[in-house]
Structure P
Amino acid sequence: MAADPSTMTDPKRIRMLMQNALARNEEGLARLCLRRIFELGGEGHPDPLVRRLWQAVTAYEETLKMKVGRAQRETKVRKKIETKGPLVALADWATAKDVTPGFLAAIGAGMAEFTGEYIVLEYADSFEDNVVQAARARLEGFGVALPKTWRSRLT
């Protein structure tokens, strides 16, 4: 019986489990491993919104790593968070004219909850109405089910 990735805390061990799962065509286990790696990206951040933001950054970096075969830190994204702050970074992504690569990567992995837009809706009270509306429109445009905890302030 395979280990349960939801109880694991070492990303290296989780990646190894994921590789083994993929080699055995256990797609479900591989997805659970990938989700856990994303979740661990927010470890150490006491603020839940900031934790979710770093999970989204990890999701993007991890999908890039899988695509190109080596680790890639998204320096531009990290710098934006550092200089402008998490709320401004999330708002900028949600209202950007073009869809961000991180959004497409998370959607492509079937894990829309690791997009900045999803996080904006989870914490809608922290953002201006236009930001919330943009996030909602983008997610709905890609057929994403909105967060269960989200209640529209705009309707």
Structure Q
Amino acid sequence: MGQAAPALSNARTPAEQGDKLSKRLNEHRKNIAKAATTIDLVDFEFRSLVVQSGWETAAEDYLIHLFRPIWNSETNILYGLGKHGDSATTRANKRSPWDTLHPGRAWAADSAEDAKSRSRINAELAAHFADYPAYIELEAVLSSFIDELRQG
């Protein structure tokens, strides 16, 4: 999950919101392409929710809560896909879990230490999917959403 806040804070249409989302998706596409030995771009799907300016954060927060994507920092499992290439010496960065499982970004290879071992990441992934299985049917997504809207 992610958001790309529009250039105009009062944008009312997708056209007014501009191309920030497409640029962010293109950054992710390039990062995935660099990990060509472990993952393929065809393994990914993209869906968008265009909301009125000012609602991006609320929409993103709820979707992260609902779907619990493994690559978002909020789940603390496979974060790092969206990193922009800090040097290994910047803030003494360790290699992100994304770069540990999906090597290919040259700047990440310079990190001497992984933030997490491959075995730890794999164990966290298994536990995550046991606790939060993926939604298969749209009905289940909508039901979960409606259940959370109810008060009591």
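A value of 14.7, 40 was computed for Rg and Dmax of the Cα atoms in Å, for residues 31-94 alone; which of P, Q is the source structure?
Working through the options, I get structure Q.
Look at FRET efficiency 1/(1 + (r/R0)^6) of positions 15 and 111 (r between Cβ atoms, R0 = 25 Å, to 0.05) for each of P, Q: the largest one is in P.
Compare FRET efficiency 1/(1 + (r/R0)^6) of positions 55 and 79 (r between Cβ atoms, R0 = 30 Å, to 0.05) across structures P, Q and report the one with the greatest value. Provide the component values of the computation, followed by the final result.
On the way: P: 0.95; Q: 0.75.
Across P, Q, FRET efficiency 1/(1 + (r/R0)^6) of positions 55 and 79 (r between Cβ atoms, R0 = 30 Å, to 0.05) peaks for P.
The maximum of relative contact order in percent (Cα under 8 Å, 6 or more apart) over structures P, Q, that is, the highest value, falls on Q.
For structures P, Q, calculate Kirkwood radius over Cα pairs in Å and state which one comes out highest. Intermediate results must be reported in sequence, preceding the final value.
Values: P: 16.1; Q: 17.5.
Largest value of Kirkwood radius over Cα pairs in Å: Q.
In this comparison of P, Q, the computed figure -12500 for helix-only ellipticity at 222 nm (-39500 (n - 2.57) for each DSSP H run of 4 or more, over all residues; to 500) is attributed to Q. For mean count of other Cβ atoms within 10 Å over residues 47-54, the calculated result is 17.5, so let me know which of P, Q that is. Source structure for this number: P. When distance in nm of label points 7 Å out along Cα→Cβ at positions 119 and 143 is calculated for each of structures P, Q, structure Q comes out greatest.
Here, each number is a calculation from the coordinates, and none is a lab measurement. Fair warning: this is a prediction, and the values are worked out from it, not measured in the lab. Cβ atoms are built from the backbone, for glycine too; each structure is taken alone.
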